[in-house]
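Rule-based calculations on the coordinates, nothing more; no lab input. On a predicted model such as this, the values are computed, not experimentally measured, just so you know. Cβ atoms are built from the backbone, for glycine too; each structure is taken alone.
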Structure 1
């Protein structure tokens, strides 16, 4: 019996991994969750906890294997820490399985677990949420109703219902057919979610991917000016293609995060390189710059550059990458890990949404890691950002499973908010995602490339945009309440047994 549970936990974790990019076998997500449920069903909380930990570790090890670029020790520590959230959820689920309609309550618990690990520790790690395996599936439309949490709930509910049908071996065939029918109905009902039509307005956006000289932890090379020149030269190549009639004239151009690591406010050469390339293309351009803040700090900035007036409005990244852009517990970490010194000057987080006037539109600037955070993307859309522009630097993780996972997030965000998403990456994947979540154009990795894409400008808000985190809170409260009811019933049952004795 125990061996069977272990096999189900391992198989469930592996199946869940295959649902994520680059494999994208999205149907394996509910199947994997069903196997995980089977491993936990009718076992004690303590055993459920370590089975949940096991399935999470098997799932997360390959899913976040891109972290190995930093070091295998960091990879193992991240997986070990994140798996604790799944262990806690599994222990609580062992109680919830005693209740009627337990697949619903289990779905709420899963959402609660994903919320918790997106929040703590040190800013949370929202990567590998189940919804992010559903960038283009039957479950995707739920994003427009309740955002990423509702998609995770729908997938989890479907998987739990499938498990319920299999686990109810003693039930009549008709009764076992009910959860199967409900499990099939969950993704099918997603097709009934209303779609939005075009509003007739478009904008031409130039996308530049300049590439970098190095790989891995030293992707930007020893000379930061090379990265800046690569992107300036690719911008000029775009301008020449427009003059030659090979590409339509853009209304604005977008460069990636870290398209210059040299502060253009302080360095005249960097400022001149940027200004020359922007003047050549002749339209407002969004630059990804790392700029100094005082003597000891810096900011990761999305900077509007006008071909006449130069540097203008900007957005500073709000969700910073721990150990990448700043070092938590700096003194302790620097003493233990020499690699932490590569972070250098500590970044300061911004506190304003990324609505930036750029040419004829107000774009919604989202910076790399932030596309995984619901509140940041939603805040930018609510501030008037359309289309969304994701500037990203995945150079250290090129050709790993990180770039395709990040693109899947953009696909889900497009549907969630009824907004086109344009991604500019240093090394790829740069892309244009339509508001219905389809990738219309994308680059290969580790090549310099550019294009001009015609993007619809949408202003209609989805239900998810309007209601914000309310569905998530409703699902979490539902799951937590179910745990409370199950614990209360268990205590009453124990009291009765003692009184009968």
Structure 2
């Protein structure tokens, strides 16, 4: 196996047989340990609708998934031990993941000024189709770290930028290279569209959008990973930078327009500038409002003190302030949601500290927000299969029982990764498809039992995906737990944001 996996995950890490009882409007199904095979994967186009994502049946979709970001050429090379394969897609789907954030490199899309690499576009489409065959949606993420290989990073092709490090300018590497004057001048070129760099990026992303047009398995295009403000970065502290964010939003709109010119219906994902990771709020949608349809907010949730302990060797005790930082980050998400009314998908999170990771998952559940974990590389490389990475402690947090599609309006949800207790309440609405709840394949060694109030289970006992139909217009509550467990209760406080 190449060193690519370690290089990208660490050096490139950011700021990681049953009885049915039906009576009195509720149903109970007890499942045996032997689980039936999941239904055939089905992919339908997803769009933004208010604060949620919805499928073609009008069901509210919740996404749980991983990142797969290939930062080094040749990108998405078959059999490289990094790029996801058919076996990887089956492994991910078996654990209930329904999305992958797939890194796409500007330098790979347009290695020469104005010239697209059509073979790379073909490899992207092949990966999208591989994942879609298992019912997994792909978010195409225009990924950069450190702007360009000019500074030891990745993303923008060298021909697109004029700035270069000075002969005596030290390069401290990730993440401190963002403080280099020459890199900040490079970012200024991006936001000023010097040399037409945004025009070329728009052309590359538009070509990508055209290439995947009509593929329902494409969740959307994320315009830029972790954009840095450049020279104005200090103006973002301590309360955000409205002047830069207005300029940044104009750039995002410019790229959105380029993408939509070639694929009018594709959802487009906007990240806040990366000082967000230091708890600075975003001003996106303030001046002007976000009016384009199918825009999705794509923040990250990392604990910077924990990251400093991991990457710079600072004391582990710094992680003790992570709950405070994460509360601030999620408060900023709430503020953005109230201001704009558009959906959110946390497109990166993950940490060596399991408590930090659990903070993200709990806060996402409280708000019915989906996520994509950093990071997953192929388990089926040229040197043979590796152990399933989700069988460890972190996997038992990530692999969850959750409502992947709700025929109604979500209310509150609770899942306990320690024992698999799950409870979910929603208000049903008419739909051509039922509510679907993926049941974790890790948490119920002796099977599970299902109880529904206000609805009926329509799937067979032991199904990996439980389907539920509402009995009317009243609230539906679904409980799933191990046999003999007291089970969970739905939180009584209102949903966040």
Structure 3
């Protein structure tokens, strides 16, 4: 339970932060006059600010609040998987893909991932397919809402449902007006504090190293020898190197293909700013990803993962550690940093998903029968409709998040991974082919996307591997196999199409 001092200080700090955000939102709203402004911004931001915004968006409540619980539960195998292998693959992919995607995005003037797909491959139907597939990102919104609710309810001693509703009303409310203009401002502030909190958290277990690294490892081994292995056969997610390394490399490479990540570079106005943007973002990400190591400190503080005789849920381990470990004012800064970690990505997801639903689903389906055009035809202005979409997303987020708080399947992280991994598994080959191949038939990306979705959900729900059987299944395995299958199918389709084209050319060549 949080002390009275922490409760009062947390309320004061949250109120001050809310006031700052409202001021920034009002300022940003004045610069947001269209869906284009809402999606990619109308202000010229520094590449450092956008880079920090990228880092904050990629490393969310999952990294700071949820994933340390996996490490506390399963040890160094989880750290190797989530803090070393996956980030290394993701940052390499980010570096390779960003510049080419940005150049393509500028050419087709895409505001969303779905629009980029439709414009790149000349298919409105394919754009619509990806727009509907984007709805899977709601699972990630749920993860962040659960993480934020957990840390705030622990810090304020308030029932989770009331905290959840307050978070959704506030965050979804200010994102209705500011869009990308507000998001870069708030993300920059959030990222700076997240850096400070990262160092505080990583230093919070310094006493465990009084006898060096070997002494630290020995303490973990005394609790459970499986905690100090690079694989953990007794875990549900890190049983062998296939799960720990192979799957995480494949997933890490593809994870960049999420709209709130890969489209971030479109906010930059000048091409020469991209390098500074990437350097800033990737440097901050290295520090952020290492925060999951704190899960090992939490395990040393709660060896049997109980508090007061009650078992800790995996999703509340980090929150409980923070409240128990730090004095009031340091704890307050850490709590705020954890909140920022969630808000940074939540804002990006709200902005990208609401834009996709409005511009890529409702507008193509209903046109000026619903959305007012320049001639005044239609029922409602596009920006007003976008705000209504955000309200509906908020209602869905509260409903699904509360279900995950009451009865998670090990962790809300599993729920979120299943949805998000399916999305970027389907997006990986189309993005890769779209930015590197000049001429490609529509059959190639379409076959890859459909294969990825079918394989992912078949493996996960069908229990087609030993890693996806039982009550808790590993979405990373389903995603890795889906991505590999989509690459194989896309390559096969490309070869078949190429062969047919060559045969057609030969058949039309006159015989001399």
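Where does the value 2.0 come from, among 1, 2, 3, when distance in nm of label points 7 Å out along Cα→Cβ at positions 57 and 361 is the thing being computed?
So the calculation was done on 3.
Which structure, out of 1, 2, 3, was helix-only ellipticity at 222 nm (-39500 (n - 2.57) for each DSSP H run of 4 or more, over all residues; to 500) derived from, given a value of -15500?
Value -15500 for helix-only ellipticity at 222 nm (-39500 (n - 2.57) for each DSSP H run of 4 or more, over all residues; to 500) corresponds to 1 out of 1, 2, 3.
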